[in-house]
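Readers should treat all values here as calculations from the given coordinates under stated rules, not as data from a laboratory. This one's a predicted model, so the numbers in the text were calculated from it and none came from an experiment. Cβ atoms are built from the backbone, for glycine too; each structure is taken alone.
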Structure 1
Amino acid sequence: MSLTMRSALLTAIIVLGVLLRGWNIQQGLWWDEIWSTLEYATASSWWYTISQLGYYFNNHPLYSIAARISIAVLGASEFSLRLPSVLMGTAALPVLYLLARPLTGTAPALLATLLLALSAFHIDHSSEARGYSGMLLFALLASLFFFKALNGASKRAWIFFVLCTFLGFYCHVYMAQVPLAQVMCCVLLMAEQALRKERNRFMYAGALRHLVLALAAAAVLTLAAYAPMLKFFVANAGKVQLLRVDRLPFVAEMYETVLPGFATLPGMLLYSALFVCGLLYLGKRSPALLIYTILICNIPLLLYLQLNPMFIFKRYFLPALPFCLLTLACGMEWIAHSCRLRGLARIAFYCCVLCAIAWLQWPSIRTVTTQSRQHYREAAVYAADHSDASDAVFAIGQAGQHFSYYATVPVLVPETFDGFQMRLHEVPQAWCLISAWLPELRPAHEPFLLYTEDPEHQRIYDYVKAHFQLAAQFHGVFNTYVYRWPAAAEARP
């Protein structure tokens, strides 16, 4: 394939990636964006941005800094707050191509880049104001320079590796899974090369020592960057509880998120066949990448399941996504090569498989590009449009306090049920805004402890459900409800 053709295809894929990631960028902010990003990106001082961590590792420092700059340049809006995420998510596409091409060949690299551009999992986290797209970008960059350094002993590659590893950690501490996979990969490569005693080695002698030194340098930079918030970091770490729950259902959810349609029989057959063939291709073409892919796709998840900390979210394992997709792309290449497909026949085969994958993933792609995560804005506007100056507007639940960001009327968050009742009977009409009520969100495999609301708010919630009328509901990832009192059939006091 000519350089011009490669460049044109890669450019088209990047443009597609930008369109998908920017399509829904103007949707209203959701809970995590208001609670975990907006506070630090719009703080009164830079010191607050880099020194506060929040209740539970809420602040992703590098993203907060980027969002703060974006807001300073473009003004406060959903677009400016999410723009750094879109840019970093889009940048991951060419980085994956640059990483994959020398290790797997041009066709698998382009196919994997296209699959990442179409990935609903990546689109979702590349269009929200959080640090996960940055973590994935720098995980890919660190992997790129990791392989360059191992193969060529380049000082420049090691320097860039240190820098990208540090920036990944400054996006999110779960970047730790990448160095873990890299160290284990080096050890296994050393053992494999020692057993095979081949002259042509992928990894030079002393690479493991240099990797440890590079990671130590990255650790020093990371500690220096996190130093202003170190005491909060330690306090947050102290909140982590190790649980005894069966989280195997989470693994099934993880597969379905990374590979939408996997839960269906056609999806399971297609993905499984491509994955097995991809591993065979990597085993022959790039054993080092095969080892690395197996490690980064499995070890962090297995370790997390073994430790069983109190919170586990699929987004924590986002760095494994491009390597899963690259394996699928390698599977397509292995099948095409084994069947001796050439020219138009090979292109037709690629198109058929890509169409099948797109068909499986289309519901997820449509959801992340058209559906809002949470309707704080719409609910607040509805309450403002339909309430009078004498009405009371309440919001309850841990997510309830964030309605005030979009509200143009006072939103009351009652502390007690008695206080709620007292205020309720002082007004002719009342409204109650509810979104992301935690007991209703609890997955079956998660403990009740992590998905409870304040007992007083639970009493208010039960009262609202029994005595208020549902006036409006907004469907999203987290449904949002507007309740009115008294109901239409009741007389006002």
Structure 2
Amino acid sequence: MKYKIIFLAVITMSIVACSSDDNRPPDFIKKAVEEPIEEPVEELVNNATLASIDNCAAYDAYVKSLLLNKWRTVPELVTMCNDDYKNTIVSEMENRTADTGVFIGGLSDQDIVWFSLMYRFLKDSEIRTEVDMKTMSFDDFRNTVIDANQNSTEISLSELQGNGNAKNLNIAYGWWLAQQNTGLFTSLNDVTGNPHFFDIKDSNQKNMDVLRIVDASELAYKYLGVYHVNKGDGVFELWLAGSNDLESWTAIIILGDRAHQGDIKKWGDGYIVVHEEDDGSTNNIRVKYYESYADLIENTPSRNVGLPRAFSNFAEGTPDIREIHGDASSSSAILIGFHQFNDGDTDQQSFGILKDFQSWFPWKDDISNYNLKDMGYNGNFGGRTSFNFNDKNHVLVEAQGAKNGWETWRLLLGDGAFYSQLNMDTPKGSTSFANPGIVDLGNGEFAVTSFLPTEGNQSGEIGTLLYKIQF
């Protein structure tokens, strides 16, 4: 591995108010100081075309809509340019509704995006069929969503008519997701009634904070997990551990110094690991590919890239691996969720595609950010994890009710854009849950992890929680 001196703007660390024994990495506030940092580096530069997307946030929402509607795949998205995103949605909606492309293209960016998402809602909820919607106009879609909300909530017709399409659609998904996924909500909420373990530790008796698990099925271990260990003074190490029962964990190797908030997925015979890393001042994301289990337990990745921050001068992190496409690192497309420390104020949701471990295509998740804010979450929107069940993709996300209010962390279940809050029941009545993780164990059984901070939680129910559920 080559080393070189790079010059970065590094800053004095300032920790946002949190509890003294909280093991989440701090957020950082910038102060300009330049000094050399020596570290292994693999160059990765933003695609020049997409680097300007932040100047036109509507394009970010177009990309998210294409993903949600499944009108374009992850590999296809990175072959498109800015105008392609809008034109593709206009074309799809022209073919699926009564409105012309000229009319749809003349709508505002916001109206086009929410028009396409109203189509998705009416289709998925089976309130209207695809044949029905071929005869419906933009106004018909709006009025149909309003009627559905009036029939399913106690909100007055006049209030619904006064709302924008984004607000009405968020209301609609709020009640529909809860109805559609009753079994999932019931199982996820029931910590007390399912096998559960609090304050998980590894064989070194270190707290396994923000644990993410993969069903590895290696000879030595059925399960592998990545987690970070607090070394003190705001310094964390990312560790790998193995288990055969999800309760006892054997520490294997350190995967990164000043590294935290990791995720791991198996890809063929190898593994992809993503995590935050910090230089003592700012956070960014690193992605590693290990060609085999042997390489993983020796921490010898064949690809090791740091992603440049796209939206925040302060921090981007809490990465999760959503989708992996391709059969080799040189011909791959990896969909990664992450947060960006928006204007140094609160964490906001974002996503991006890493192509061939060479090009990084990032977008802000404006749709999720709007919906979570509209639901009353006024703090950070952080870690998230996804899983498939009954041929549908589901996402767990953490959201904070009040800025700096650690007791207000909650987990929500949704589809990656629209969410409904979980109300988790623990033996002692803890209420604050963060950093979700979930892994499919097979036959409808899943293992769920969450980090429980001190605030809002009871003695004996602090640290990493792991519980098993059966959907």
Structure 3
Amino acid sequence: MKHVKKNPLLATILLGVLLVVQQGFPAAGDSLIVTSGYGQPGSSGQTVDIILKNTTIIRGMIFNLYDTANSIEVTDVQATAGYAANFQPHFTTTPSGAVKILFMSYGTPLFKYLVTGRNSIMTVTFNVKPDAVGGSQATITIDSLVVAKTATTPESYVIKNGSFWLGNKGDVLYNGAVDLFDVLRMINIVLNRQPAATLYERWAGDLDGSGGIDILDILEALDLALLNTATADGNGGQKSAQKSAAGNVRFDLTTIPAGITGKFDLPVQMTNSTPVSGVQLSFRVPSAALELGQAEVSANHSGTVMRSRQNGDRYDLIVCSVDGQPIAMGREELLRIPVRVNGHLNQELALELLSAKAADAEGAALMAVLGSEMPLAGGVPQSFKLYPNTPNPFNMSTSIVYDVPTTANGSVQVKLAIYNTQGQLVRVLEDCERTAGQYTARWDGLNSQGKTVSSGVYFYQLQAGDIVLSSKLAVMK
């Protein structure tokens, strides 16, 4: 280990004075305190301060500094400007791995003093070893303390060691990023759900420093997740594996038709094969003409909290249940995104899904996708089924979901069409071969000539062989 501002002669003189004058500190209750900090394994430039609380003037000290987990490497020690401006630290590494720090005055006169009070006297800079165990705690300890002062009678002294957490605030699960799963773990801790919180989880989740995890910490974690504050991989390139669960979630969004202007709501439909406690979605906004506002959760999800934001061509949102009641399995509108069109759209547009995360009732990861051609985890459909369209009524576009069971030939010709109340064909949405699964079609309110239909009631019909299913919908302009 290198020496900083090394002066062997001066260090030897003061060290002799320190050892001769006394060990200990000049008055009961005096203390030397190591502050706490945190950082990821492999990070550099981390710091802690050494704070002196003294009731008698002091002219120097020497002590050993080490961490119990052997996870840090000291690279620099600097005196605090102002209070300890006339003092200079020297340090070296001992055979045991501890860092011996000699703190003494310099200049004329040779021995200046640290006056009484409570002040930071030095800052210790260090790197965290790459092989340090992430999600754990190291204790930074002082021992073998020797102090030089004007009195000659040893006094008692209190050393207060510091803690260094190997992780980051908000990254409760230590998975390398603050995301949906960290937020859900914090919610479960607040609700006193098992397993009990570890010391690291309690520290990482206490974002406001209040001493515990509460709703304010959860809301701040939601904001951190939206900011996409992914941290560096903290444990040798292997992040903690997120527990996964059987089941999946599909998100369906309506397209934005060409020619639309002004404001409208873009519904997000969710189909989930198991109860869901939270989702996190990131989209690319396909045009600078689209301005997306704060998303709003559907009224029947009153036990959830929502955060959303647009940053350039990226739109992020996160929804979590905070009352301990997950969103029931099934298909329904999850939320709506307010959209303003600034200008004129010459073509149909759709938000592009960049990433999707979803968690079950226990906070385990579910498979999440955007699209329609995927059977639910409960198995392939057992019969043809035509679901109610959503939203209904609608003024922009609506989604129609239908099931196709296993057939003798492995596939079947399916036709999905829209008719008016006189039974006249308005538009064919799909006419193709389908294998067993669940599918989603979208209708943008246009007829087969590309013209917008008038307000009123229409019927949508599914034909597959001799199977005919129909239901009605309403267009509201």
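The table for this structure:
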{"quantity": "Answer label among 1, 2, 3 for the case where distance in nm of label points 7 Å out along Cα→Cβ at positions 59 and 283, calculated from the coordinates, equals 2.7", "calculated": "2"}
{"quantity": "Entry that produces -3000 once helix-only ellipticity at 222 nm (-39500 (n - 2.57) for each DSSP H run of 4 or more, over all residues; to 500) is calculated, selected from 1, 2, 3", "calculated": "3"}
{"quantity": "Ranking 1, 2, 3 by distance in nm of label points 7 Å out along Cα→Cβ at positions 195 and 227, the structure that comes out highest", "calculated": "1"}
{"quantity": "Structures 1, 2, 3, by mean projected area of the Cα convex hull in nm²: label with the highest value", "calculated": "3"}
